[in-house]
Structure P
Amino acid sequence: MDRATDPHPYDALLLLSFGGPEGPDDVLPFLENVTRGRGIPRERLAEVGAHYHLFGGVSPINEQNRTLLAALRADFAAHGLDLPVHWGNRNWGPYLTDTLREMVRAGHRRVLVFATSAYASYSGCRQYREDLAGALATLTAEGLQPPRVDKLRHYFNHPGFLTTMTDGVLDALARLPEDVRDGAHLAFTTHSIPDSAADTSGPPASHGPGGAYVAQHLDAARHIADAVRAATGTERPWRLVYQSRSGAPHIPWLEPDIGDHLAELHASGAPAVVMVPIGFVSDHMEVLYDLDTEAMATAAELGLPAVRSATVGADPRFVAAVRDLVLERAATERGETPARCALGALGPSHDLCPVGCCPGRRDLPAAAGADSPYA
């Protein structure tokens, strides 16, 4: 087999995502899944659930993952990559454990995992790995031989991700009125997380203020801003900001919030802003509500012209990036030294999460890392 399309030793790819409700009756059970063990009051869940009910109780994330799943299968087939692609979620159907069970029964023994989270953090990486370990433990308890699972590296700086995001910013700028376009600021937005989680994100060597989570976002944002400047000939002020905070008020989370930042931009005389959802792979609820609904309403109240750039979704360049990451990891597992594509200053991320990477509140087993109980 041509090494350029050889997935060996892997025999399947698992698209692993967050999941979301697909009808009004799903909303509260879904939120209970997401927050289980965290002691979130039911009234708070109902408050968050109201956001979903504004859109018929349906999160777009599952449909977007179906689109990505189909795009991956089509791309693999078109490029001669014989690798089945399956899909499982952490918090809603199709559930991860059910998908892995089906994969085992189909004979899969070496599984690569592509998670729809591009950056290092507990919620964006290790929690997925903990859920993988929990699913493998369930299969073992059922008398099934669990497959070996490996997780693809973080792809926040892969050209297929950054180039697609850059073109989304250029398209968004073109939608602004011409008289404010050249002066538009860029607000790179991602999910806020507790300061403590950010500070311990990534390998232990990266721990410190903001950790790998902030450093990776800043590196990606800086590259996009530079690429936009090169394409337009205009230097634009930019800042990394945060959204979708959900924790207790007394616990410090990453700031500034996008709403506060929009107010600051207006007060400083900024003529316009492009909100760039750099922390998100697709236009799911936190983009649809927190940016397209709340943040856009804030900008309108302020009289600040604002547009939002697209996420990568199932763009062919992003899909091709997944294929590239699959073949890169397969070649590495075969003992080869493939080229590892990365833009920006940080270089390609690690393949195997080291001990102490993105620790959580509890010391739970996590698969696909140096401390995995499943070799």
Structure Q
Amino acid sequence: MIPSILPTYNRAPLSFVKGEGVWLQTEDGRRYLDLGAGIAVNALGHANPDLVDALTTQANALWHVSNLYQIPAQQKLADALVERTFADTCFFTNSGTEAMELVVKMARKYWHDQGQPERTRILTFEGAFHGRSSAAIAAVGTEKMTKGFGPLLSGFTQLPWGDHEALREAAAQADVGAILIEPVQGEGGIRPVPDQCLKGLRDLCDDIGALLIFDEVQCGMGRTGKLFAHEWAGVTPDIMMVAKGIGGGFPLGAVLATEAAAACMVAGTHGSTYGGNPLACAVGAKVMEIVASEDFLDGVRARSGRLRQGLEGLVASHPEVFEGVRGTGLMLGLKCKGAPADLVQAGYAEGVLTVPAADNVVRLLPPLNIAEAEIDEALSRLDRVAARVGSDAG
């Protein structure tokens, strides 16, 4: 008999009833150090008092009115994002997947309004993850994501990771309208795109007149030590997807765009009942206020250096378990010699939570405000986890 919750998740045998900062607690009082942060969502930890205050203050005033009306909290957040980024305008969603749907619509509508409706093709890259909607899985194109869900939305070409010749050849096709990439792949195994490659993509899009789209759903909102990961390369996109950390745990996403890219999206071309609701935007505005601070981002960079140095030592101590460390900021990965699920599972026994990814990588995505003592505790627990895995392998 099918359970009351559709069984699409392979859940761990853990249920948490309380969270505080980097810690989660089960009903029987067991405490776990959360290095996954809800898959990079809880950017400021669990039950952050500033976010709780922002949410409850708004909840006591107004929950929902729909986008038939002006929403002051939405305007405040949009203004903050426009002031701090390349963007001229924002559209708010409830998730990264919803943001992906608008990204595809915007890119295609742009070319329709430019009088070149044939330029519908969007180039994507092997290892990418852009959500689980019909457009998102078509963009990724892997059998794992698409099997049984055809016919797929057409107009996407998936390119090998790091194959510059394949990229140039594909970009030369007359129907190419956009290139979509994660500056740091998350699900694909914590793979940063080198700065020079992001610059090359910007130059290529300028040369062929295509739109450059960044997916910063996982790597954005301070995760890499800059507000957005592409800032390290000194380039800007035309359109960008944001979600996860922007809501600090409350469902929120956004599409940011330049005026040139977004001018095609006039009244009636897109909408959302819940997107940009007062509750989500009140929390998002508080997240932006905290995370966009240069002092806060300096702290992220300092903490990431401490964590990375410790992880490099961990790899050196357990060569039978690990191949290396990859990633940037507080978006780090441990490349394992065996299945990452083994390390994740062993972590439960040591009270530490991590997230598996492709390419035999375990993701470490702690809250951005994790304390130095908590980093040291995390490294100690991961050392014991590695010893368990190494012992089992031996």
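No value in this document is a laboratory result; all are computed from the given coordinates. Keep in mind that this is a model prediction, so the values were computed, not measured. Cβ atoms are built from the backbone, for glycine too; each structure is taken alone.
Comparing distance in nm of label points 7 Å out along Cα→Cβ at positions 25 and 305 across structures P, Q, the highest value is found for P. Assuming 3.6 is distance in nm of label points 7 Å out along Cα→Cβ at positions 113 and 265 as calculated from a single structure, say which of P, Q it is. This value belongs to structure P. Given a value of 2.5 for distance in nm of label points 7 Å out along Cα→Cβ at positions 49 and 121, point me to the structure among P, Q it was derived from. Value 2.5 for distance in nm of label points 7 Å out along Cα→Cβ at positions 49 and 121 corresponds to P out of P, Q.
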